[in-house]
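Pasting the structures here.
Taken together, the values in this text are just the output of simple stated rules run on the coordinates, not laboratory data. Not measured: the values here are computed from a predicted model. Cβ atoms are built from the backbone, for glycine too; each structure is taken alone.
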Structure I
């Protein structure tokens, strides 16, 4: 085919040749842009995830002031329930008060050295407590220690029969406890 033949075909079919050139140009552009599709999809997904986070933050911030006030109130309640490891007399007073409330006899109560806290502001304050009384009194004492004002973890509890009780049909029991109360140094 010569250039004269090519010119004659172009003059005879101008729309077809123009359409073919546009199709070839579109194909070249599509081929060149096809490498950007995965990058564009990844960018779109990242922006969508960021937008979802922003929407969630806006939705969750609606009651932020009330939630902060509630957390601060709970923090004050937590601090009130913590035992101060250095206040030996106050700490022992807690067990003397339980003795009076449950009508058991406090045989021995000793506070151990505070445990290690690492980076935590809280430490376990160990105690060794021995009480005696009737079985219901001793169980009541144990329940009040576990569910009392301070957060408690009972490490060991040993019940032993001590003899006869002043109550008819009930035997005296001795309860030896090793426990930890959550506290601050």
Structure II
């Protein structure tokens, strides 16, 4: 890899394109500083607005959440009145009203116990149909040229390529 000596501001550039790209780096640094400055200003302004409106928003949220809880309580309490006779799960019911729709869904599911190793018990008792087995490619192994040469990679339908990445770093202001 070829490296060039860092140049001070007073030295001449080795080519015009070195000078051109250095000018772009300087402009980029200034544009990046401006973006950070504006983002910080916007974040501070938004924090002030949030603080100002929090006292107005919080009571409205409390009221909304209390109304939602009350509606659900009424649905539970008057389930037969709203949804009629309920059949065993799975079942789904809804009733349209002028200002919204009430929904009741009944589903059955298997509880995932917290203190029981279900996988170990399934294995112990031979319930293989309830065990999902997965396999995945170990890309780290394939990336090792000591273990996988180009011929072996070709056999499995892949190849090794060179990836070139270009980037830059901007120096801080002096």
* Upon calculation of relative contact order in percent (Cα under 8 Å, 6 or more apart) from the atomic coordinates, which of the structures I, II produces 19? -> I
* To do: Work out the source of -18000 here, i.e. which of I, II gives that when helix-only ellipticity at 222 nm (-39500 (n - 2.57) for each DSSP H run of 4 or more, over all residues; to 500) is computed.
  => I
* Upon calculation of distance in nm of label points 7 Å out along Cα→Cβ at positions 126 and 150 from the atomic coordinates, which of the structures I, II produces 5.3? -> II
* Asked: Quick one: Rg and Dmax of the Cα atoms in Å came out at 40.0, 131 when computed from one of I, II, so which one is it?
  -> I
* For distance in nm of label points 7 Å out along Cα→Cβ at positions 62 and 110, find whichever of I, II sits highest and give me its label. => I
